[in-house]
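As structure tokens, here come the structures.
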Structure I
Amino acid sequence: MLTKVEEKFGTMPIAALEDKRVRGDFMDWRDEVLSVSGPREADNRISILSTLLSWAVDRTRIWHNHAIGIARLHKTDRSDKLWLPKHVEAFMSEASVEMQRALILALHTGQRQGDLRKSVHTIIEKYMSRTRALAKSAMTKFENASSTDFANRRPH
């Protein structure tokens, strides 16, 4: 994405970045991208440009970031994706215990499905790794133990 910004503005003199009229150039570019690639891509490119210019301001290479506050074009309505309490209750009344636990985890962490899967796999891997280590340790102790060690053991 940074290469797209560089392609468009890479040869622009730094002094031009200080001129507030450059904002119009940024918006014209956003509108070009909008017509070719759509609103999300246009917003993404302006976001990258603004981040780059903020970096330059922080390092005193320039004094103003004229890309800050350019209105986003992409609008999204995810209200149909929200689960209301009635949806959660209906799910919990029908779902298996495992699925109920997955929903509780999702509701309390706000993670997406893919992230939840990664988290669960990480937990399982850690558990299995620990279990393998304990089993290996127990086998080593068993293999190194003499028969008298077992004969002298008291039952619990």
Structure II
Amino acid sequence: MNEIYALLLALEPNAAAHAAGLATLVDQTAAIEAYHRLESAVDQDISIISICNRFFHLSMVRPGNRDFTTQLIERLYTLSARYVVAYLQPKSRCIQAYKTHATLLDAFISRDQAGLSELLSDHIRITLEDLVHQVELSKRLRQTKRTSW
């Protein structure tokens, strides 16, 4: 998990910032559509939300025309799918993620490359921190259950 998110943190913010500067109106529209698909998936199975999340993030990277980087990021999101599912289990996180994604989309569309890079870095870092905390809490709960028998 740590390695996946470390690689995302190393690649995606700069790739998205680069892409925001090159994005055409068609690319921006694709990102808006990906965001709306993600937003409308809120009441669907969490695995569908994870897929929509991946498509949204990729929609902000593809316009950079860096095929290898885009493929790496796509693979990292595929590998992180189970963590995204775990991360979004609390409904409050899902709501916060939509707000964050809306902010990312605004930065992408306005071509705010520095802002997008910073926001995306924060988003990835916070997601990892929350996941690490969630995993540690789960481990402690399992240990407590074992010792209480």
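Tabulated results
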item: Of the structures I, II, the one that 37 was derived from, the read-out being relative contact order in percent (Cα under 8 Å, 6 or more apart); result: II
item: Among I, II, structure where FRET efficiency 1/(1 + (r/R0)^6) of positions 22 and 94 (r between Cβ atoms, R0 = 30 Å, to 0.05) as derived comes to 0.00; result: I
item: Kirkwood radius over Cα pairs in Å from the coordinates reads 15.8; which among I, II; result: II
item: Structure (I, II) behind the derived value -22500 of helix-only ellipticity at 222 nm (-39500 (n - 2.57) for each DSSP H run of 4 or more, over all residues; to 500); result: I
item: Per mean count of other Cβ atoms within 10 Å over residues 14-21, the highest-valued of structures I, II; result: II
item: Which of I, II yields 7.4 [mean count of other Cβ atoms within 10 Å over residues 78-85, calculated]; result: I
item: Which of I, II yields 11.2 [mean count of other Cβ atoms within 10 Å over residues 6-13, calculated]; result: I
item: Which entry (I, II) yields the derived value 2.05 for Cα Rg over 2.2 N^0.38 Å, for residues 62-109 alone; result: I
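A short reminder: the numbers here are calculations on the coordinates, not readings from a lab. Computed from a predicted structure; not experimentally measured. Cβ atoms are built from the backbone, for glycine too; each structure is taken alone.
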